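Dropping the structures in below, format is structure tokens.
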Structure P
Amino acid sequence: MQEGDGETMYAYYALHQFNRFPHEIQNLSRYEKAAVYAFIDERVKEEKKMKRKMPRKR
């Protein structure tokens, strides 16, 4: 996977977090893909926020 390949990264995330195969994402209409990508973006944002709130171990 290359760093700049956004669709591949979304498919990877969907596979590991939502148990959706890449062909399932690929076969969506562009509007459905846009919605899925927006949902993933929001979830990643929330995960980062939660990670920042967690106390660090020393």
Structure Q
Amino acid sequence: MFGLFKSDPVKKLRKQYHAKLEEAMHMQRNGKIREYSLLTAEAEAIREKMEAAQQAQADLN
């Protein structure tokens, strides 16, 4: 009941992850490979945080 209005951190990270991947895809299509690789690395860091948050939620349940 008290968690009804609590935001889900995994959902927020997932949204950031997909936004970074989409931005990286556009950079790759425009031939900006350096920017593509930087954005992909940022997306992977977000994915690792997302997996850690999912594991923490699973441990709580």
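Readers should treat all values here as calculations from the given coordinates under stated rules, not as data from a laboratory. Worth saying up front: this structure is predicted, and the values here are computed from it rather than measured. Cβ atoms are built from the backbone, for glycine too; each structure is taken alone.
P, Q: which one has helix-only ellipticity at 222 nm (-39500 (n - 2.57) for each DSSP H run of 4 or more, over all residues; to 500), as calculated, at -28500?
Values: P: -23500; Q: -28500.
Traced to structure Q.
Comparing distance in nm of label points 7 Å out along Cα→Cβ at positions 8 and 40 across P, Q, which is largest?
Looking at the calculated values, the largest one is Q.
Quick check on the output: 49, 20, 10 is Cα extents along the principal axes in Å, derived from one of P, Q. Which one produced it?
Q
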